[in-house]
Structures are given as structure tokens and as C-alpha cells.
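> The data blocks that follow each hold one structure.
Since every read-out is calculated from the coordinates, none of them should be taken as a lab result. Remember, it's a predicted structure, so these values are computed and weren't measured experimentally.
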Structure 1
Amino acid sequence: MHKKLTYRSSAHWTMHKRGIVEAEGVPRTINFAAPPEFGGEPGLWTPEHLLLSAVATCFVATFRAVAEASHLEFQGMEVGVEGVVEKQEGGYRFTTLTLRPTVTIHQEADRERTGRLLEKAERICLIARSILATIVLEAKIVVETAVTV
């Protein structure tokens, strides 16, 4: 693996209180605005949504890689992320990000190992590790055994 990777993205205003964000090598753009609470246009992605989405998608990808390396087969995964923004000295910032993954596994015997792998994914997730906010993991593990017909 490379010791240094570089990614590029750009954002610019298009009109009124809207903008678009683009990424090198990605054919689609994302329309965004500031949150309505900060004078932005409602109904569009915000930088806050994009940050939370970056954490969620990174966590899913990291858990999948960790599970694959550990030979854990799982049925599905969903991650909700909640971010708390507080005004502090110097301005607003995210103070807490709570990750709420739900992993569906095939057998009860994999529950403990799945929990350990979720904790490992939280520790090594690139985006989460790059954020100053406190990261809280509230995992849920569901067992759904295959039904034989």
C-alpha cells in the first residue's frame, strides 16, 4: 500500500445560496447549500451531511474489509450517524459523532467476534480517525438464521 495518497475535490457556488461539489474521476456532481439554520437553502445536501456521510460510508467499507480479512460472513449492514454541533470558543464544531451500525449475521456463534470487528473498524476507519469530535459506537447485532423450505 502507498504511504501517501492524494484525493481531490472542488466546490463552487452556482447561484443564490447553492453550489456544487465535484471530485476528480467521479462523473456526477452533488448540489449543496449551507444548512437552513445558517441561512442556507433547505432540501439540499449540506457540508454537515457530507461529513456524516463520509464517516458512515468509510465505516461500512472498513467493516466490510475487516470482516472479509477475518472470514466473517454477514448478511447485511446499515450505519446511521448522528453528529452534534456545539458553539465553542472560536465558533461551531462537531463535538460528538455517534455511529449506530446494525449488522445482521447468520449465527449466534459469530456475535462476539462481530462486536470485536465493529470496534476494530471504528478504531481504524480513516475518516473517523481524522476528525476531532468524540466518536461513540452504539452497535447492534442481529442474528437471522437461514430458513429451510
Structure 2
Amino acid sequence: MNAPSIDVKDILTYVEPSDSSSGADPVNEFGLVFGTNLFIGREPAQPDETVTIFDVVGWAPELTFDKNEVYERPAVQVRVRSRSYVAGWNLLEQIVRRLHGVTQETWNGTLYSVIRCSRAPMLLDWDENARVRLIASFEMQRRSA
């Protein structure tokens, strides 16, 4: 299985196939492009407006009677950095609405039984360049599909 952050990145950058019929390059609902304004594990110095997904401590795997059906319970933190508190907050709220309540979705060969927001959006800090950093955390239950 992938690191949870990789699958969350794919959830956030997914474009519905019907959205690409116009001939223009399809854009996901958040305007996120991996490696441009969406990152995993390391927040770059630029650009000012970024979303970074971090793998963080989750919970121990579930113990079940079926040793072939192992449920992991990892967690991720999503950090939004922005010059505008309001714009950053709004983007993080949209991300929470997309991820909170994901159930029975398969991403990259991993079945996500549930993803839930475990820490609501909150202010982390302001960085040395006067950019706000906001965070929300998500717990999940998953297994190989």
C-alpha cells in the first residue's frame, strides 16, 4: 500500500472523466497540481499558496480473526499556506468537505473504509514571510482492496 499521503493527494487532484470533454486541460475542484501547489511531506519555500500533506501518527492496526484482512488506521495532516487568512481557510474547509466522510472508496489498490476529520481546521501559525498556515487532521481505516 502507498503512504496515505499519496492516496489523499490523488483524491484531491482527481478530475471526473466527463470534465475533460471540453478539450481544455481538466482541472480538479481545488485547482491543485502535484509538484506545483500541492506537496507531500515537505512544504517548499515557494509558492506562497500551497497545500502540503503530511503522514502523521495514527492508530495501531485492527486485530481481526482473519489475518488476511488487516485494517490499518493511519492519519494525515493537511496544511494550507496562504497570503490570505480567508482564502486559506476557505480552501481548507473545501478539502475537509471532500475528505471527511469518504467511505468505501478504492484508491491505488487500497480500500478506504472511512476517512474522517479528527481535528477541525485551525490556525497553526504565521511564517516568517507573513503567510498564514492552517491545518486539519484526518484519521482513516484502510486495507488492501
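> As an exercise: mean projected area of the Cα convex hull in nm², calculated from one structure in 1, 2, equals 12.6. Which structure is it?
So the calculation was done on 1.
> Okay, next question. One of 1, 2 was used to calculate helix-only ellipticity at 222 nm (-39500 (n - 2.57) for each DSSP H run of 4 or more, over all residues; to 500), giving -9000; which?
It was calculated from structure 1.
> Tell me which of 1, 2 gives 18 when you compute relative contact order in percent (Cα under 8 Å, 6 or more apart).
1
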